[in-house]
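Peer 1: Read through the structures below before going on.
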Structure I
Amino acid sequence: MIPKDFITAWREHAPWILDAQVEQDLVLPLTGQQRVSPSDVVECFEAYLQQSGLRVSRAEFEANLAAKKTDRVFLSDMRSLLRQDARDFDTALAIDQVLENYVSLLPGAPWKGEKR
């Protein structure tokens with residue numbers, strides 16, 4: 001287990017919500033594994049879309065996630081996917097982080113709709 005003060009210090013640099021996520025950030029470099037950059041994730045996503053014959057614009061993705069932030073069914077579905085000890089997980093904050101760190105890297109103009 002990583003000391004709490006290490007987790008607290010690293011949280012200032014990491015986008016994670018849960019201590020377990022921050023701990024993973026701190027442990028992975030010790031195992032020789034490297035963290036995948038957001039641009040690498042977006043590149044893989046774009047390759048997946050191309051190979052699947054699918055298209056989604058940045059604006060469509062942003063609009064879809066904005067709607068999910070207020071969709072009670074989606075939010076309750078997300079809760080069932082989390083570990084039981086993830087009580088402080090904030091789905092709306094997680095969506096904001098996905099939008100900021102990943103979706104913003106997709107090509108195309110941003111969504112001009114109302115932020116929720």
Structure II
Amino acid sequence: MKKLGLFIIGAIAAVMFFANISSLAVLAVSLVILYYAWKRWMKANTTMKKLFWIAVGIIAFVASALNAPALIAVAAAYVLYVVYKKWNETKQTKEIDDPFAHFEKQWAELERSF
């Protein structure tokens with residue numbers, strides 16, 4: 001039952017991710033442009049070049065900030081990652097060291113030792 005729930009959640013997250021993957025690409029491009037504008041602004045010598053790179057940076061920042069579907073794609077990718085980790089998780093069984101719970105096992109060990 002747990003695997004079925006994980007499959008359904010993973011399928012929904014995969015559909016959301018692939019539906020918004022183009023906006024994720026636009027977000028990546030706008031962040032690259034923003035980074036490039038920042039680097040070029042730091043190296044610019046004249047005031048006009050600095051103003052130009054500030055304008056480019058502001059446009060790239062606004063394009064990045066208003067790209068809400070890309071944030072949905074990032075969240076869906078995170079959900080897919082969590083589902084993948086939970087799917088491959090192994091259960092760790094914990095043995096109880098209560099002497100009354102494992103009387104038969106301890107009795108067999110005692111018989112072997114004598």
Structure III
Amino acid sequence: MATEALHENETLASLKSEAESLKGKLEEERAKLHDVELHQVAERVEALGQFVMKTRRTLKGHGNKVLCMDWCKDKRRIVSSSQDGKVIVWDSFTTNKLKVLWSSCPALS
């Protein structure tokens with residue numbers, strides 16, 4: 001029993017030592033890659049041209065400010081929520097509402 005505990009302590013000490021060694025190697029590799037500051041790289045990047053946004057479709061259905069929106073994974077549906085307590089699932093191709101969820105507590109939306 002005592003030798004078993006001693007063996008476990010040696011194994012634990014060995015693993016801790018290995019972890020510290022790997023941490024050191026990782027820091028060395030990070031230091032090799034960190035050879036330039038971000039602002040130095042940014043100076044070499046060309047400026048983007050003027051970006052013009054154009055309205056494609058207008059989704060109407062919320063009675064108050066829209067708080068957030070996000071695209072679904074299928075890249076067709078959009079989910080939006082607003083201060084009026086509604087959460088709406090939209091079909092972005094047709095602008096139809098697919099689902100409307102309403103909460104009497106707008107903080108939940």
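Peer 1: Taking percent of Cα pairs over 23 Å apart as the criterion, which structure among I, II, III has the greatest value? Could the numbers behind the result be given before it?
Peer 2: Numbers: I: 43; II: 61; III: 65.
With respect to percent of Cα pairs over 23 Å apart, the highest-scoring structure among I, II, III is III.
Peer 1: If helix-only ellipticity at 222 nm (-39500 (n - 2.57) for each DSSP H run of 4 or more, over all residues; to 500) is calculated from each of I, II, III, which structure is the one that comes out at -27000? Can you show the working numbers first?
Peer 2: Details: I: -16500; II: -27000; III: -12000.
So the calculation was done on II.
Peer 1: Among the shown structures I, II, III, from which was the value 1.8 of distance in nm of label points 7 Å out along Cα→Cβ at positions 17 and 89 calculated? Present the calculation step by step, with values, prior to reporting the outcome.
Peer 2: Working: I: 0.7; II: 1.8; III: 5.8.
Computed on structure II.
All of the numbers you see were taken from the coordinates with simple rules; none came from a lab. Source: prediction; values computed, not measured. Cβ atoms are built from the backbone, for glycine too; each structure is taken alone.
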